[in-house]
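Just below sit the structures, each encoded as structure tokens.
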Structure I
Amino acid sequence: MTATPALLPTTVVGSYPQPEWLVRRDILLGRLVPRVRAREIWRVDPEVLEQAQDDATLLAIRDQERAGIDIITDGEIRRESYSNRFALALEGIDAENPGEITSRGGKPTQVPRVVGPIRWRGPVERRDVEFLRANTDRRIKITLPGPFTLSQQAVDAHYGDEEAMAMDYAAAVAAEARALKAAGADVIQLDEPWLQARPEAARRYAVKAINRALEGVPGPTVVHLCFGYAHQVKDKPASGYSFLPQLADCVAGQISIEAAQPRLDLGILRELAPKTILLGVLDLGTPEVETAEEVAARIRAGLRHVPAERLVPAPDCGMKYLPRDRAFGKLRALAEGAAIVRRELAG
């Protein structure tokens, strides 16, 4: 296996652009992130879809390797969104008769309807991990939607108790995470963007649900939170997250945050000690590709608050909505910027 740098290993948050020949990007870019099935996104016929997704996943793997990223994912190429593939595979979900909620952006959105106890049926992403492990010698990460976010992206027609529903989601996520570790994943990441959108509910039970979702899951484990894809959310508050310091109490060893686009005040990172921080140093909201020196400057800013042993440079969020050439250029700048700072630390 390719050696991972002891200091400032680079990674991605999760997604990488799906090729134009695989997805209809006009549809992808023109709608909200799907919570229910969105078969219309795929360009290829169902009988060859898995093969096409495999081919596109190989492109994502090779791009990350060529860019010099140390801990890679499968690019989430097989997913219509970061959450719906796993969410719709659980028992207790009526995927054919969705409910409706108001999205984080204030728009009506169709979501799964919970009609019975949430239960894990068996591995959903195991083949994704096995395929990734078989096709790279880098360390690999797989992502799952977190239990709090899953509970916020559903209509409850069974529990009558949102915390109870979140805890059953957590048990399902834990079972999946343990299966993915067994299949060869080095790192498990839970995506929890709704912590920021629903801070009141998050304060009541999000950490409890996250801890249940990581129960029995060997490390490294990560919780990612953000303000939303840059493609959809242009203005992000530099003042900080409505829910972040509370994650110091979760069992995940690493917290992933976006900081570049909102120009976040990094002083808040001190409140997360002793967590490792995946620090967003790529602004995905700008068409310009950062230079390696710009990335290095953002890493140095992070090092004023977090020791190098606990800092992992990363993009702000998933790169799904970027043009592929821009995503690759930004990842290359990420790797080169981290290398600059590594040399400074060694010197």
Structure II
Amino acid sequence: MNSTEQKLTGLLDIVIAEGGSDLHLTARRRPIIRVDGALIPLLQQPELTDEDMDGIIKSMLPPERMKILEQNQSVDFAYSHGDKGRFRVNGYVVQGVVAIAMRLIPHAIRTIAQLNLPPILDIFTHRSQGFFIVVGPVGQGKTTTLAAIVDSINHARSEHIITIENPIEYLFEKGKSLIHQREVHSDTPDFHIALQAAFREDVNVIMLGEMRNKETISSAVTAAETGHLVLSTLHTNNAAQTIDRIIDIFPAEQQDQVRVQLAGSLSGIFSQRLIPRISGGLIPAYELLLNNSAVANLIREGRTNEISTVIQTSLKDGMIDMDRTLADLVRRGEVTIEHAYEHSFDTKTFERYL
């Protein structure tokens, strides 16, 4: 192991030892880690030089991926830190020099209960078809939630599961299911091509790391319609915005058809946020939309502005309102009211629940 690799290994050990989630490496700055949502400079570490950054990225990337970085000025990949953990990595160019952001992916896949997620999510592990979407901003645990659902299916049912990811994050161990994990750029050119191929691979469950374009979303909806369970993520804030985003990505002349398809294939939308916990660490707050006849009618008729009201008034049906969840966390002493306000969808509704 050369000095550059030793430097990287030492920094990754610090992330794990400190309970960090991310490591940021930038030339002419000290390394920075994120712990419980806060960025913390490693003051005992020296500033990284341009040469340090060049050596670190070259120690992690094979030559063919270096070409992608040179062409696109950014590259996504996964990096294994021995048996201690895997990291999702983005290398990107800043003023002519590579910077690196690394997100820790624990080896152990936690269960829905261990993640402090609502038990009702377990219903999606028993579905044989439908479209389930986990949404929220970057870094809010969407991939971790999907991994918990896929791992539950893996250990409970005998299915063929295909994941399409960029990069592969959690590695699933052998269970009752047959799991094939495909990485974009390594195993397939893109999400859409891999999703189209899955139709010919006798697949039961498809997990899409994310849906980036119209072609991928269209294929995902079709897959859910034709007897597959499709799990994916979107960078949207809530259920209503997610439905609008999916429909709006299509040309106007196709939108009515997409509304009908989505109304029939959607199983649920789960929006989550990770909030600093008073006792330390992070705890999720969440919204859950379950597709029923009332929701399906609203989708078909383009009345998505009414969906938030349906969620608020459908607690008995299993739906969960984000503001109700936040108020509950405040009452239980889990989070501060200030942090709850920051993540509230509707402050007046939140105050009413308190």
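Points to keep in mind about this one:
- Structure responsible for 0.90, with FRET efficiency 1/(1 + (r/R0)^6) of positions 141 and 261 (r between Cβ atoms, R0 = 30 Å, to 0.05) calculated and labels I, II on offer: I
- Highest-scoring label, criterion being mean count of other Cβ atoms within 10 Å over residues 253-260, among I, II: I
- Mean projected area of the Cα convex hull in nm² from the coordinates reads 19.0; which among I, II: II
- Comparison of I, II - label where distance in nm of label points 7 Å out along Cα→Cβ at positions 181 and 205 is highest: I
- Which of I, II yields 19 [relative contact order in percent (Cα under 8 Å, 6 or more apart), calculated]: I
- Distance in nm of label points 7 Å out along Cα→Cβ at positions 93 and 133 derived as 2.3 - corresponding label from I, II: I
Throughout, read-outs are computed from the coordinates displayed, never taken from laboratory work. The shown structure was predicted, so the numbers you read here are calculated from the model rather than taken from an experiment. Cβ atoms are built from the backbone, for glycine too; each structure is taken alone.
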